[in-house]
Structure 1
Amino acid sequence: MKLPSLQRRSLMLIAIVIPIVALFGYVVLRSGPLAPVTVMTASVEARSISPALFGIGTVEARFSYKIGPTIAGRVGKVYVDVGDRVRAGQVLAELNPVDLDDRIAALDAATRHAEESIKAAKAELEDALVRKDYADAQAKRYDQLWKNHTVSEMAVETKRQDSEVALAAVSAAQSNLAAAQQNLQRNRADRDGLIKQREDLVLHAPVDGVIAARNAEPGTTVVAGEAIIEMIDPKELWINARFDQIASNGLRTGLSARISLRSHGDISAPGQVSRVEVLADSLTEENLAKVGFDALPEPLPPIGELAEVTIALPGLSATPTIPNAAIQSVAGKTGVWKVEEGKARFTAVELGASDLDGIVQVTKGLQTGDEIVVHSASRLTGTSRIQITDNPAELIK
């Protein structure tokens, strides 16, 4: 039986449309928006982790010295330059003494004059003492003669007055001697002060070290306390390191560390936390610590060089752990996509400590052996279908 022309067209149209619709549905379900998301999974493992802190810092000198005069003056000579190694007591620079030498010479002369004045005062005192002894003897003798009615009372009074005059002369001589001695002490003290000032114009290295800065040249006028030379002790270097406050729980003095200097490539040096600063940086939200070298590297790193510091914290007991790549934030909650019966379900978790390998403790929400999504080809939702793979290349198709 031959079908009408209209029916034949309808059947032909249906025969064409059905494969197209089927192909479209296949494309939508396999590679379109409804296609399953390719994911890589991992199992929650119970393991012990050794958390660590990572920070960035700069090389600093533990002890630095700023050397300058105690009085204002003009720089006369500078004997060292930046980078020079110096020994303790070595002369680094000298200031022009101006009139200090002349003032010292004047005080030397004044001191000699005071010494001669003391000699004269002593001689005067000795003379006064002799005169007093003679006057006392005469007064005593006349007093005895008056008792025998040999001399008049007026003569006795005269001798007594001579004795009092001699006593006053002794007191005056003693005062002159004391004044001369005080004058000598003052001149000597003034001279000693000028000598110390003169000595302070010669700047010496306080310890063995390296010159870090030369802040003045000959002819420069400097004020009291201004540093002409800055030096450091190269045997005492440490890292001024910064650590994120969120991750720095457990940071304390004595922890072992590894220091990687930029100038030393991949080679790291062992160290130890020497001090944890009391004051943190509120602007950058970082805690500060000083990390010292167990043994100084060779060659010595320049001051201010950047360094990476890794501090090992005490190991923790075995607990469920996951890779930090699995952690997601959905609707303001932190969790992971847990695989159950071939489907992904978002599960909120509470996290604990982590290590530098990216392993994080899970304190609540997961059990050992649970399967979770670590990586996915696209963002997962509650309605996403998943396709598990072990090949990372399939995630970027």
Structure 2
Amino acid sequence: MTGTLTAAEAARIEAKSALFAPPPAVLPDGRRDLVGLSREALAEALLVVCADEREAKLRAKQVWHWIYHQGERDFARMSTIAKPMQARLADHFVIGRPETRIEQTSEDGTRKWLFRFRDGQEAETVYIPDREEDRGSVCISSQVGCTLTCRFCHTGTQKLVRNLGAAEIVGQFMAARDAYGEWPSPKGEAPRLLSNIVLMGMGEPLYNYDNVALAMKIVMDGEGVALSRRRITLSTSGVVPMMDRCGAELGVNLAVSLHAVRDELRDALVPLNRKYPLAMLMEACRRYPGASNARRITFEYVMLKGVNDSEADARELVRLVRGIPAKVNLIPFNPWPGSTFETSSGNAIRRFAEIVMDAGYASPVRAPRGRDILAACGQLKTASERARKAAAA
């Protein structure tokens, strides 16, 4: 089996995605949320308040600017739009955000939000500030829960409830910007506190690809948020067929949750490996468009004491990534309630990093951030699973 997305595989992934589809972005009063629509869909939606397609395209351009560049949520404040049109827009549409249920700030400055969506489902989003510069990364969720059940991951203990819609995905970033007052969008090389997006929150992004792709295309649009694809990193556990599509259509940075260098161990730690084993995963990485010394693929590797942290593991990792422009992020395991794993010792992590670095690959050890508020890598989880259980009863 190759990594090419066959018709049967595409149909299977699409059917699974449809099973966990987000609800329609329509309020009980019939108004439609404009966030998360493509430019074309936005113009089509505005036809109900416009005389013809030409006017709808003009209004779409104006509204797009106000939503994604200015961060405006009130049609009455859109000064380039006449007041009668502002009123018609308000009658038919809203500009939504997820509701902030809980907001926590770690002692190290990491900030975590629990966002609630219109149907009551919830997901977590984390802002990780750079300690040395006025910038940072927003870690965004793509699903409520997760389908992958990776053994070391707290999110993996929460069954998949549903996919997030494009509005809910881009809305997390917009809500984070609201919190930091970073509107309008900084232009060019102007400093941005929220300078990067990492799709490393709850869920497997490539099992919700259509919504993730639409959200990231909105974020990358030059007349709105205008975040470069080089500032976006998508993390996958290895949905091999979708990696090709992601590279061709989005071209964002790729991070691969590796965590083991032998199939028998990775089968246990990352069950998706049973479907797409290491040989297939590495070939997909070699095919990924744009991978170069300037844009290396990141391999994420959680360090588990006595499980995957030996010198032999480090040497096998070097062999696996040979020929791939890569760096390896070593992540000390972040404990969570009920976990049975332990964090590798400092000496084991240092020796592992030395072997990888001596082979010519950058191997930084990721400093744990936000552990005190369960915001670190692998610690995100919500209570939304109870809603799924109730619905199934």
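Readers should treat all values here as calculations from the given coordinates under stated rules, not as data from a laboratory. As the structure is a computational prediction, the values presented were derived from the model and not from experiment. Cβ atoms are built from the backbone, for glycine too; each structure is taken alone.
The table for this structure:
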{"quantity": "Kirkwood radius over Cα pairs in Å, for residues 185-304 alone derived as 15.2 - corresponding label from 1, 2", "calculated": "2"}
{"quantity": "Computed 3.8 for distance in nm of label points 7 Å out along Cα→Cβ at positions 121 and 145 - originating structure among 1, 2", "calculated": "1"}
{"quantity": "Origin of the derived value 6.4 (distance in nm of label points 7 Å out along Cα→Cβ at positions 89 and 329; candidates 1, 2)", "calculated": "1"}
{"quantity": "Origin of the derived value 29 (relative contact order in percent (Cα under 8 Å, 6 or more apart); candidates 1, 2)", "calculated": "1"}
{"quantity": "Parent structure of the calculated result 1.4, given that distance in nm of label points 7 Å out along Cα→Cβ at positions 97 and 225 is the read-out and 1, 2 the choices", "calculated": "2"}
{"quantity": "Identity of the structure behind 2.6 (criterion: distance in nm of label points 7 Å out along Cα→Cβ at positions 153 and 217, calculated), options 1, 2", "calculated": "2"}
{"quantity": "semi-axes √(5λ) of the Cα gyration tensor in Å from the coordinates reads 103, 26, 18; which among 1, 2", "calculated": "1"}
